[in-house]
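Once you scroll down, you'll see the structures, which are given as structure tokens.
Derivation of every value follows stated rules applied to the coordinates shown; laboratory data play no part. Bear in mind the structure is a predicted one, so any value in this text is a computation, not a measurement. Cβ atoms are built from the backbone, for glycine too; each structure is taken alone.
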Structure 1
């Protein structure tokens with residue numbers, strides 16, 4: 001029987017039309033089976049396409065804290081006293097070098113330099129410069145590696161975020177978490193390999209599901225969003241009137257039907273669908289258990305801050321990230337939107353930092369205390385930075401900053417990354433990279449490397465071409481590795 005005939009007889013759309021039966025649809029499909037093009041099954045855990053990692057991994061999992069909107073590096077990490085001294089003066093032409101601006105400031109009569117109104121000081125043995133906006137983060141600078149020379153080609157949110165998440169500015173490519181699931185598989189029998197958490201009440205711009213999608217990889221590898229509330233994963237629980245016993249019987253009978261169908265079609269995906277339903281069945285108990293934080297000791301809530309008790313906040317999601325890391329979830333993606341401060345930046349960034357400062361400190365400290373930081377890589381950053389000049393009117397107490405892709409800051413911690421160091425630098429005006437430029441693909445290549453993956457060798461053939469997360473680019477940041 002030809003492959004074309006098999007695909008006609010049993011493709012995914014046909015499968016879901018006949019067999020979805022309320023077990024979570026596509027959301028649950030992403031948790032589950034190995035694919036014919038990829039993995040095998042070891043016990044009940046799903047193995048990735050790689051028989052073994054390319055080299056010994058330093059990290060087992062990633063917690064990616066994505067600050068959607070573009071945090072201002074000039075008000076948080078990248079101290080530039082020259083901007084304060086020349087506050088209100090025009091951006092020099094020799095600094096701008098004719099580089100393009102967005103349509104939001106490209107037609108301003110002037111581009112007045114805007115120094116930060118926030119105080120900076122050095123902290124820790126490393127002497128890292130930090131803004132007063134991040135007092136808790138300042139206490140752990142010796143655990144962090146700051147990369148101050150990040151740059152990207154994309155000046156608008158959607159392509160810039162898509163580029164960070166998938167390695168390409170256009171939709172359709174697999175996300176980083178999907179690539180890791182495809183390559184390494186799942187280390188937990190009862191939870192997905194790739195979980196997404198989004199802060200509530202901070203959505204000022206859309207976050208599309210394709211940002212954690214599987215692209216052209218098998219859909220088993222897409223991220224699964226866990227929500228706050230009584231139904232963390234939609235359609236997971238049994239319908240009204242359906243008991244656990246009856247669900248167990250239904251799954252057993254369905255497995256028998258799939259066995260018969262496998263004899264007819266020979267499609268290797270058929271057997272894996274049985275494992276898919278079994279995963280959904282297990283998640284009915286594992287997901288509520290991991291979401292139940294009330295039994296955490298009081299000291300934990302003090303560490304993460306009072307908002308950790310409020311489901312859906314960034315602090316609560318950081319606590320959940322630690323609980324997921326303890327259970328060996330491979331890739332945990334947190335999104336915290338609200339950083340797009342074109343105007344009223346001082347008020348907006350104060351709010352954002354209040355959301356994340358204590359929670360980030362709590363997460364890194366908690367992981368460290370539990371011995372998890374050594375093999376957990378934590379990444380913090382947005383899709384680009386902000387301009388050194390003011391968008392709109394500049395006053396003594398108020399200003400805005402436009403998008404700035406030419407230089408910005410991210411930090412990493414744990415997972416074999418050198419702590420207490422700063423890599424790269426910007427010019428005195430904070431407008432261009434001055435030392436050790438780092439591209440998005442460089443960062444992605446380094447993240448994959450820490451999990452034991454050579455970014456050039458994890459590929460997938462699609463429409464006649466071999467694709468990878470880093471496309472045809474990416475250099476390992478050896479200087480930041482232990």
Structure 2
């Protein structure tokens with residue numbers, strides 16, 4: 001419903017722009033299926049027409065007329081790179097799950113109060129949608145597994161620094177957070193939105209962002225998320241990335257930038273593993289091979305992966321680390337604390353690398369916070385500001401250090417993040433001192449209780 005209301009306001013904007021340019025605008029949605037016709041018909045005074053459909057009439061219209069009409073856009077579209085095709089894809093995957101037509105009317109009336117006409121309103125809409133995806137994860141439902149903390153995504157993008165003209169790819173897209181934030185970052189790469197040329201805008205809209213997603217729900221969430229962020233016809237494919245043999249990747253398939261948080265902990269079937277030179281059931285390791293292969297020469301990547309990748313001793317982990325170091329310049333490793341991913345219960349690192357030259361030296365940054373992260377105490381951009389600043393010069397600090405690749409074990413290629421600059425923990429106090437302090441506190445508490453009794457006359 002939010003999407004249909006957003007689409008209605010988008011059409012109004014396009015009609016206004018066409019009128020100002022002296023052109024004629026042809027609406028995407030036929031008159032009888034437009035929001036203002038079936039969802040929110042208005043009287044001359046601008047108030048809702050109380051004769052608007054409700055109950056069974058409304059539910060029957062949505063289920064048997066509106067959704068089939070929108071679904072048909074997919075087969076009627078002239079090409080896959082337009083908003084009509086994407087509308088068809090979205091409604092091919094969706095069903096109306098609101099069983100009561102009266103409840104549906106209440107939802108529509110509330111949504112109709114929203115406006116998505118100005119840039120600020122559209123930004124608010126995308127923020128609202130993002131928060132809903134995040135809440136799905138916090139509640140343990142489908143959707144949250146596709147959500148990566150936005151402060152982390154923004155930080156990764158700052159370090160990778162994509163430019164207009166680069167193609168940006170995420171083969172494990174989920175809700176497409178990396179592509180959405182990449183779009184916002186690149187739109188402002190020339191200072192302000194109005195400094196972008198018509199060519200810049202067309203490049204960003206049509207020839208910059210590419211993604212793939214296996215799961216149907218995540219695919220639909222991702223497409224709508226990108227449309228809400230302003231990318232009208234996202235280049236997103238509903239496919240299992242790992243089902244593609246990486247030896248079939250050609251130069252035309254490659255990208256300048258890869259940004260991703262691939263799923264980890266999954267187990268892939270033997271036939272899927274055959275698509276990769278390093279055989280492993282670990283999903284994230286297969287994705288990492290795919291990402292290295294699909295990068296152009298001198299291409300840049302920021303990849304989130306489980307921190308055990310740095311030190312696991314199995315053959316696949318050792319071979320993959322060796323391959324990464326020899327084929328790419330792994331210049332930065334960001335070591336994250338637990339709690340960055342709500343409910344995941346794992347520690348992760350971010351690998352930053354460039355393809356084409358082997359690794360000589362790796363700069364590490366260990367994010368040490370003075371609080372535990374959780375649902376009510378999430379990671380924020382301020383937490384990562386020091387990392388972003390120090391990474392520019394690979395500066396050494398209490399939380400950062402560099403190692404030379406020639407100094408690591410050349411048989412295991414162990415890349416564990418062992419901070420040599422970390423301050424030693426203060427020695428634990430002796431038990432006698434702890435007991436003495438407890439006794440003193442007990443005596444103080446007893447004295448306070450006696451004084452209270454005197455005050456209240458007990």
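For the read-out mean count of other Cβ atoms within 10 Å over residues 160-167, a value of 16.6 was computed from one structure; give its label from 1, 2.
Clearly, the read-out refers to 2.
Work out the source of 247 here, i.e. which of 1, 2 gives that when volume of the Cα convex hull per residue in Å³ is computed.
This figure was derived from 2.
Quick check for you: by relative contact order in percent (Cα under 8 Å, 6 or more apart), which of 1, 2 is greatest?
For this comparison of relative contact order in percent (Cα under 8 Å, 6 or more apart), the top structure is 1.
Suppose you compute mean count of other Cβ atoms within 10 Å over residues 72-79 for every structure in 1, 2: which one lands on 26.6?
That value comes from structure 1.
From 1, 2, which structure was Rg and Dmax of the Cα atoms in Å, for residues 256-319 alone = 20.1, 59 calculated on?
This value belongs to structure 1.
One of 1, 2 was used to compute Rg and Dmax of the Cα atoms in Å, for residues 168-399 alone, and the answer was 18.0, 52. Which one was it?
So the calculation was done on 2.
When helix-only ellipticity at 222 nm (-39500 (n - 2.57) for each DSSP H run of 4 or more, over all residues; to 500) is computed for each of 1, 2, which one produces -13000?
That value comes from structure 2.
Compute distance in nm of label points 7 Å out along Cα→Cβ at positions 248 and 296 for each of 1, 2 and report the one that scores greatest.
Of structures 1, 2, the maximum of distance in nm of label points 7 Å out along Cα→Cβ at positions 248 and 296 occurs in 1.
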